[in-house]
Structure formats: structure tokens, C-alpha cells
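Each structure below appears as C-alpha cells.
Here, each number is a calculation from the coordinates, and none is a lab measurement. Keep in mind that what you see is a predicted model, and the values were worked out from it rather than measured. Cβ atoms are built from the backbone, for glycine too; each structure is taken alone.
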Structure I
Amino acid sequence: MSKRFLNWLIFTIRTVALIPGKVNFNRLSRYGGRTPKTFAANLV
């Protein structure tokens, strides 16, 4: 795994851990500070 991907994965896991309730791209963007499109593109 590349360092960039590993950093993104850690960031996403931490963000998911912070979100109460249902997790979707809109909620990830609200708590993570990035757009839903960014999360969707990187998690596919």
C-alpha cells in the first residue's frame, strides 16, 4: 500500500468512528471536511 492511500484509509476510519448513527457519504463529508464526491471516489 502506498503511504497516501494508508493516510486516506486511517483518516476515513477515524471519521467513521466519530459519526453517530448511519454512515453515508454526506455524513462523512460533514464530519470529515471533504466533499461526498471525494469520499465516493476514494472508497471505490
Structure II
Amino acid sequence: MEGEVKIELDYDKFNEDARWDGIKTFVTNSKLKPNEIINNYWQL
């Protein structure tokens, strides 16, 4: 970058995104039940 650079944060979007902090998802093609998928994951 060259010259003067101005950075601006959109704090509304930043704070809105925080609601997803700590959420974990599992994507699989397994036929296992959801609780079995989670239990198997924790055994990795």
C-alpha cells in the first residue's frame, strides 16, 4: 500500500458476529445419530 491509508471498523457487524463465538458444527455424510457423531469426534 502506498500513501495515506484510512481503516474503519463497522462495530455493529463486529459485535453481531460475536454471537457465533464458541459455536461448533459438524458436517458429515455419516448415517450415525447426531449424539454418536459428537461422541466419536471427542474420541479423536
Next on the checklist: Taking distance in nm of label points 7 Å out along Cα→Cβ at positions 7 and 23 as the criterion, which structure among I, II has the greatest value?
Outcome noted: II
Next on the checklist: Among I, II, considering only percent of Cα pairs over 18 Å apart, which has the greatest calculated value?
Outcome noted: II
Item to check | With helix-only ellipticity at 222 nm (-39500 (n - 2.57) for each DSSP H run of 4 or more, over all residues; to 500) derived as -9500, matching label from I, II | outcome: II
Next on the checklist: Comparing distance in nm of label points 7 Å out along Cα→Cβ at positions 15 and 31 across I, II, which structure shows the greatest value?
Outcome noted: II
